[in-house]
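Pasting the structures in now, so scroll down.
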Structure P
Amino acid sequence: MHRTFQFLIALFLFAPPLRSDDLLVKEIDRRINLEPSYKGQPHYALLVFGRDPQSVVWIVEDGKVLYIDKNANRDLTDDGAPIPATEEHTFKSVNGEKHWGMNYVLDKWTLPNGSPVTEFRLTHGNYGNPEDTYALSLTLGGKIPVYAGWSPIFAKTPSDVNPIDFGHPVAPRSLRFDEIVLGAKQSRFSIAFTTPKAPHRSPARLSIDAIPRTVNPIAQIDWPVKEGADPVQTTHVLTERCCYWEFYTKTFEIPENVVEGKATVTISVPAVHFPLELSTDHFEIPVVNKK
C-alpha cells in the first residue's frame, strides 16, 4: 500500500539499536569429529546461527546427497539419512549450452538452543558458468527468511570454508551499482540488507519477505556539494521489491548542484517491523563525473 512521506515519517523510527561489525563470531571451531564414508569428493559449507560460537552446523554435499549436522554436535553420522537431490532438471540455453540444476529440501530441524530452522532449500546447478552455482534459502526461528549463495559457499576442505553468518546484525548495502554518475539517466535506486562485509565470510541477505509489504524502507541521501553551498538532501521511499532481497524505487533522480564526492545514504525502517539488528544504518557511495 502506498503511503505519503508525511505519514511514513510519523511512524518511522530507526531500526533496532546499532551494533558494531565485531559481533560476528571471530573464531569458529572448525572440527568435525565424525564423518560418514563418502562416495565421492565431499564439499563442505558451514552455517553459523547467531553469535553463539557453538551454534554451527556443517553441511556436506557428496555427489547427489547432502549431509546436515542438524544437532550441531560435529558428528555427521547421527542425523539420519542424508537428503537426496530432488527436482533434477536439464535444459538448453538459447545458444545451445546445456544447463542443469537440482535441489535439496528440508522442511524443519531444531538447533540445540531450541530455535527452529525451517524451509531449508539448497539449489545446486550450472547455468553456463565455469563454476557451479549454489543458492541457499532458509527461515530463521520459523519467522525470518534469509538467503545466501551466488558466491562460493562450499569448499573441498573444512579449513577452506567461508562460514555463512545467519541471524547476525545486517547492514544496508547499495545494489546494482557501486557509484552514482553525474548526468546519467539513472531512475532505479536499490539496496539490500546483508551481513557486514568481513574477510573469509560468505554474506547472508535478508529476504524482501522478512519485512511486511505495507512497510517501505526510506533512504535519505546527503549529497556532496561545493564548499560553502547549501546542503542538498533527498528522501526516497523504496516502494518496490524484486529479486529475493532488493528494495528499490524507480523514481530516483540526481538533484542539481551536486558535485563529485561521496554521498551518505541513511536507511530507516520501523523498529517494530525490522526482524534483525542493524550493525549500521548508513553507507557511503561515490559520486563521479565521467564526462
Structure Q
Amino acid sequence: MLDTMIIGAGPAGLTAAIYAVRAGLSLTVIEKNPVCGGQVLNTWEVDNYPGLPGIGGFELGTKFHEHAEKLGVSFTEATVTGLGFEKTDGKNAFTAELDDGQRLTAKSVILATGASHAKLGVPGEEALSGRGVSYCATCDGGFFRGQEAVVVGGGDVAVEDAIYLARLCKKVTLIHRRDELRATRVLQEELLALENVEVRWDTVIKEIQGQDRVTAVLAENVKSGEKSVLETNAVFVAVGIRPDTALAAELVQVDGNGYISAGEDGATSLPGLFVAGDARKKRLRQIVTAVADGANAATAVQDYLREQ
C-alpha cells in the first residue's frame, strides 16, 4: 500500500509530489492527461511567478514535471473513476478505481484536481486563448496596461476583474447578458463610478476576432438583435468556475459551489484525505497559491502518517 496518492498533476499536485518524495514517502501521481502541468499549460505567458518573469506557461508546467520526475516521482496516466475508503485495523485506507481497470490503494490521498473555467463557447475563443483571451485578470491584466479590455460576466468576479483592470487599462468594457448585475451592491457602485469603464447591458459575445492576437469582439444585443464590432486588445471571461471535486463530493464537506473546505494544511473533514490547489475553498487561485497548497498538503500528510 502506498503512503499517498496524488490525483492531479498541475502545480499543486506536482509540488506535493516533490515534497512527498523528498520526505521518503511512497506515492504515485495520477494524471488523466498525457502532459502534466494543469491549466498553466494553456497560458501563453506567466509574468507573476516569482523569479521567472515572462516564462511561457507550457515551459513552466514542463519544468514542474521534470523536477518531480528527476526526483523519482512515479506517474500513472489514467482517469480516476471512483474514490473510496475503508478502515483497516482502525486506519483509513483509500482506493482509487482507474479507467484502465487498475485499483490503487494508499494510506492517504492528496486531491489536486483543480477547477475548470466556464467558457463562452464562441468562435475564436479557443484559438486565441492565451493570446488575448484570459480567464484570470489577476494573472494576465498586467500584459494589457494602457490598452483596452473587455470583461464578460455580471457576478462578483466579473465586476472585481473590471475594477482591477480599470486601474491598468485605458478603457474597460463590461459585457453582461442581462440588464442588471448580480454582483454585490458595493462592487456595483464602485464599478459604475469609474470613468474609464463602460457597461454594455443585454449583450452577449458572438465571436472573438483576431489572427495571432485578439483585435475585436462581435457583440449582439439580445433584445434588439443589433450586432456591433468592438475593438479590444483582450477579453477576460468571468462567467463562472467549476471545481473538479466530483470524486470527493460524497466523502468530504464541500460548499455550495463545490469547493472543498480545508485550512492551509489541506486537511479535509475526512482524516487522510487532503486537498490542494484550485479545488480548495480559498480567496486567491493562482499558480503560486497552488504551489503553496501542494507543499502544505504534503507536509500535513507526513504528520498524519506519523500519527497513525
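Figure out for me which of the structures P, Q the number 0.15 belongs to, where FRET efficiency 1/(1 + (r/R0)^6) of positions 58 and 242 (r between Cβ atoms, R0 = 25 Å, to 0.05) was derived from the coordinates. Value 0.15 for FRET efficiency 1/(1 + (r/R0)^6) of positions 58 and 242 (r between Cβ atoms, R0 = 25 Å, to 0.05) corresponds to P out of P, Q. Supply the structure label, taken from P, Q, corresponding to distance in nm of label points 7 Å out along Cα→Cβ at positions 98 and 194 with the calculated value 3.3. Comparing all candidates, it corresponds to P. Computing FRET efficiency 1/(1 + (r/R0)^6) of positions 178 and 274 (r between Cβ atoms, R0 = 30 Å, to 0.05) across structures P, Q gives 0.75 for structure P. Match the computed value -7000 of helix-only ellipticity at 222 nm (-39500 (n - 2.57) for each DSSP H run of 4 or more, over all residues; to 500) to one of the structures P, Q, and report its label. That value comes from structure Q.
Just so you know, all these numbers are worked out from the coordinates, no wet-lab data involved. These figures come from a predicted structure and were not determined experimentally. Cβ atoms are built from the backbone, for glycine too; each structure is taken alone.
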